Structure I
Amino acid sequence: MVPKDFLPSGDSGQIIAFTEGAQDISFASMVKHQRALAEIVAQEPDIRSFMSAVGAGGIRPTANTGTIFMILKPRSERRSSPDEIIQRLRPKLAEVPGIKAYMQNPPVIRIGGQLTAAQYQYTLQDTDLGELYQWTATLTERLRQLPGFVDVTNNLNHLSPVLALDIDRDKLATLGLSYGQVEDALQSAFSARQVSTIYGATNQYQVILEVDPEYQANPEALSRLYVRSSNGKLIPLDTIARFSRKTQALTVNHQGQLPSVTLSFNLLPGVSLGEAVDRIKGLEQQLRIPVSLNTSLQGTAQAFQSSQQGLGVLLLVAILVVYLVLGILYESFIHPLTILSGLPSAGLGALLTLLLFGIDLSLYAFVGVIMLIGIVKKNAIMMIDFALAQQRQAGMAARDAIFEACLIRFRPIMMTTMAALVGTLPIALGLGAGAEVRRPLGLAVVGGLLLSQFLTLYLTPVIYLYLDRFSREDAREMIPALENGKPGSGT
């Protein structure tokens, strides 16, 4: 019943927004749209400063992408957490036409995967590009319809409009031109080519060669572009080339040597990663995805999926190791079970506390559950160890021995439990920088200690008596068998 997550969302004082324009957007138009977003970000009172950039480079794969890196005010000076600020900004940024903004609260630990527009990644792979592109569109649209999913996008840019130049080789040779001259003319006209540097007294300035900006946005300007031949004549570009419009991919992504497309998404507050993974798997079964299409979660989502397969085994191994150590210590198979009898109540207390506070069972919370194994069993050890000593040394009955142990060991049990409880309480209350990440651990430990402390003092003596009676009855059954020479008659 407890929602499962991998790493809880923290407060690093930062927000990253990845922006994406149309595939055919120009650099000047991208700058214009980006500035419109930046004006909205500048009006947010909880943001101290921000940096905006567009164009290919660094973490931005194509020219129609950009980033806005926001630094928040100190926690004492702002009213909202990063997730709340994102929820306020998302509808405002969505009102700007022609550009999309995908915001994310940077995770405390980034595990694998690509740096995509949204936080979680879902990758498709297929050798058939047509099938891959078709299912990318289908799954992107269906993911947007799933409850709790926001900022769903993909890195598929295969419909970018381009203007293709088909150069006539015969005319090129006849007029004394080369491919290099044509490329040089196009580069000088449209690529913001630096041809010189002007050095001043305190600064230096780059000299950029290009056509007037009004012609850069009009494909008809190509017909007015001239190429100088080897004999000095100016040859119109449209006499040696034909222009045609078509679409092509801006990027072709691969993963594991196969063509791939990565879908990325964010989750609304209150939606756990475990729920999102289950909904994606349910969608795959509903759509009956073909066998040739390979789907997989990447990054944090993949690490979460892998961890869910190993955490249960880890818990069982931890309990088994503790049982073996206690069995060696007490030279008994029965009494370690008595000591470990308090663990179910501790686990129940931890999970109920997480449910009560609306906290997901994350990796940090699971570490708290593992910690409870070591903390809770010491209550039973204090009682059982004293009771066994009274039985063996003073010859007391089991009932009298465990009753005496409860009275004598009550004070040290309460002292050690309160020390652990008070030591973990600041973590559970979420005090200090980055406390949101550690809070699930504190809540799991505090809740487990409270419930197990209350129940263990009552249940452990009862279980001790029943298991002691069982061990004595088992011993009485074995004594006649040994006397009659059945098992072990040769010893």
Structure II
Amino acid sequence: MGPLDMGPLFAAGGAAGRVLATKDWSTTTLRAPGDWSPSLRTAVCTCLESRFPMIVMWGPELAYLYNEPCIPNLGDKHPDAMGMPLRWVWPEIWDELGPLSAQVMAGNGATWSANKRLLIRRHGYLEEAYFTFSFGPIREMSDGGRIAGVLSTYQETTREVIRSRRLACQRELTAALARLRTQRSICSRAPTVLGRYPEDVPYSLVVLWGRAPSLAAPRLVAASGLGGRQMTRAALAALDRGRVVPEVVQATSLGGGRVVSRLPGWETVLLAGGSPAPSTAVAVSLRNRTSAMPVGLLLVGASDLLALDQDYQDFVETIGGQISLGLMLARAREAERAHAASARHSSLHDALTGLPNRASFLGSLGRALIRSQRGAERVAVLFIDLDGFKAVNDALGHRAGDDLLREVATRLRPTVRPADVVSRFAGDEFAVLCKRMTTMGEVETIAGHVVEALRLPGRGGGLTATASVGVALSGPGLVDPGELLDAADIAMYAAKRQGRGRYVLYEESMRS
């Protein structure tokens, strides 16, 4: 009987079958398909018609024959891998696959390998992937049942392995940060934990800065994965030159991340092992929810072997959120210690007028500034100082002065909009927080109403009182609560110099 025509049988195998049909078998250790033994033909036909990944490895050289579902996972090894010895197809993991296949070929039974790491090029770049393989014997029945090959099936477990690894990272980070009491220790500890997961976090940096808006000079707190202090300084310099910190702060909401690439000078940055640090990273602003501006920045290098997909960004953003939460809790603990040392910080309202006090006002201002960064609205602060209050207090006594302060509070509440915040700071100083302002005209209208409402009637001895009001509107140069309040205070003094009983809008030239 002449050689069997395998063409019709290969036709059922799709793309893999077409490769088998057109393959020049003279370049392989196998003879032409028509001369294959019945056992090999049966195994190959079973493999080709399976809808699950299946591989036949035949003969002493373990010639590699696979079906169509295997092609996507072979990447650029297909179609040259067809018919080649196993050690030529996967030289990078031959040390592991060789003993497994030898065990089967020696008649020592089937075996398997869980979550085997492979580096394959199937999407145009080299990527990390994981597979669980099974290996079983193929017997040559025409030769007394001799084991002549290995039948392998597999399942990709990349997603499960990576998710499990990232979950372990997040759990360890949560456990580590929960025991820390200060914001600085939170920022220092986090990269130490992240450094134990180099597959997902090749490197990380945590930077803090001083009082906002001085964002141009980030101060490195801790780093992981980089090749020493020199590389860390180079990475920090690249962040500074690339203006990453201001851009991330302005572009991301609370806990949001941003992909950063092609930083100037990053080509000089090396990992601890000496290889180039990935030039793409995900940056997440570290925020304390009680402040308007971020307190720092987390930069996590994106592995070149992993897809920079939404899952990866979510992973980095979750880490940033964990650190931010740790900062918030640490700050809360610090605040509790300060709270015990000074009872006046325990109250959020002024005992005399019932209005929110300075601390409460700054908290509202911080939250309003965060919200304003997400939209087109702006925030205005009116700083109010009473003209003539000292004369009333000195001439008529402190009770009359207290009555005057309560009257000011009563007049201020209906003057502003329902969502605005009226606060008494100290003495005869008041402040108004106006949220969601869109035009300067709206601010001036409210300020005018405040000035008119606080033209207080005469008291004993003909003493009267008015109000000098300084107005500051948030913008590119005024994004921090303290800076905005300071600007309004400066404008208030300008109103006093211009004759009192009026409002003045803040201008940068007033600082001189």
Structure III
Amino acid sequence: MEGSLTPLGSACLLALLSIRAIAPVPAEPVSAAWASSLVSGSGDSGFSAVAVDGSGNLYAAGALRGRGTYGFGGGVAVAARGGDSRCLLVRYSAAGEAKWARSCSARSGAALFWGVAVDGAGDVYAAGYVSGRARFAFGDGVSVSGVSKFENAVLVKYDSDGAALWARTLVSGSDGAYFESVAVDGAGGVYAAGWMSGRGRHEFGNGVAAQGTGIDGNALLVKYDPSGRAEWARTLTEGADNAEFYSVAADRSGSVYAAGSIGSGDYGFGDGVVAQGASAGGYSNLVLVKYSPLGSARWAATAGGDLAGESRYTAVLVDGSGAVYAAGEITGIGPYLLGPGVAARGVVPFSEGFVLAKYSPGGRALWARTLASGFVEESLYSAVALDPRGGVVAAGSAVGGGTFVIGAGTTVRASSPYRNALIVGYDAAGGPRWAGSETSGYSANFDALASDGKGGVVAAGYAYGRERYGFGASVRGSSPGANALIVGYHR
């Protein structure tokens, strides 16, 4: 076992003085090559995840809500009925042209996809939940029925042409559970991460089960094989409440990294690995946990300091060298002490601010980056992806108009006084290379990000209303509400 990383004491505040300064570099220009959104349909829609296959095809997953037909261009459309949300999966070409779209049907209850991943064979895995005990059909004779009257975690496999191959949900469990992210390793293992409620037992099939320790929230990680057979499930072995995994990534060797948040007190992840939560009751603390391919916890990393505010990691990835990048948000000025000499600190009291941190394969924090300056009512990173040219790209949103500084030499001009989609490129040492946002529009957000395999990245989320949004390439939605949005940056 590699050990457990415990939070640092207040004496480590002196480490703030030793943080390496980012060398000033001029910001590189960034402009979208294309953008695509909803072309017909008046209800809400949005993307929560995006993945790219080996041929450059894009798969965006999310949800839509409302009656009628939703069109994505090129004659590609899906129909929705009722007022509940319905899951959504759309395949696009590398140039942003819609190729097919899939949803699900049920007499009642909501269904959403929050995560998507593609394996080496080009098959697609979409993860989320279905609510209630209704039967949900995904096409091609594939369906599931919920066992809980609340949320039921669901994982659906599709082929590259959009045919549903199988779907899996809870076998038993009366409390809620859902998946927020999914990842695939080099051997075809599928990892779904999320949350389950209560201290009851949740079964995922094949005798695989997890039993929670907290009433309201238990972080959850389940491994499936390519045929949909559950292999193991992991949750808390210790911890009072409010723990959740928002994102999962797997490296070439099959090691798994789950990122999320925990509450106050000690939280055990098994195998002697313990993470300490926030110092004040009612707050959350960011957490990153490494597991072996067999589900043994290796280490857990969190933040130390006087944490009287919310923090969480909402995205994680691992690069070819085994380095791990986690992104999310912190609240207030902090500091949030991630390791010796590494701290994350906000610029606006009581306000959420984005954070991006790099860790070694052994869980040692290497650096952390936050907003450098500028008054932003709220900012966060929802996604992170490798930059094909080296380094990483983070995406999310910032609330409030004006100019704010990402780092020395790199600024962003927010065009809207509301929510502005945000994308930032960093080098491997954490220096910002470039940053961008929409140049016009009302309110937009990037919830997902993926490398496109061709030297660029693809961001996905939503844009609100029928205004024209400019990212370099411009786009306009059809709904007065939220419109599913996908944008390609070819650098």
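Only the coordinates and a few stated rules stand behind these numbers; no lab work does. Keep in mind that this is a model prediction, so the values were computed, not measured.
Tell me which structure, out of I, II, III, gives -12500 once helix-only ellipticity at 222 nm (-39500 (n - 2.57) for each DSSP H run of 4 or more, over all residues; to 500) is calculated.
II
If P(r) over Cα pairs in 5 Å bins from 0, in percent, for residues 42-329 alone computes to 1, 4, 8, 10, 11, 11, 10, 10, 9, 8, 6, 4, 3, 1, 1, 1, 1, 0, 0, 0, which of I, II, III did it come from?
I
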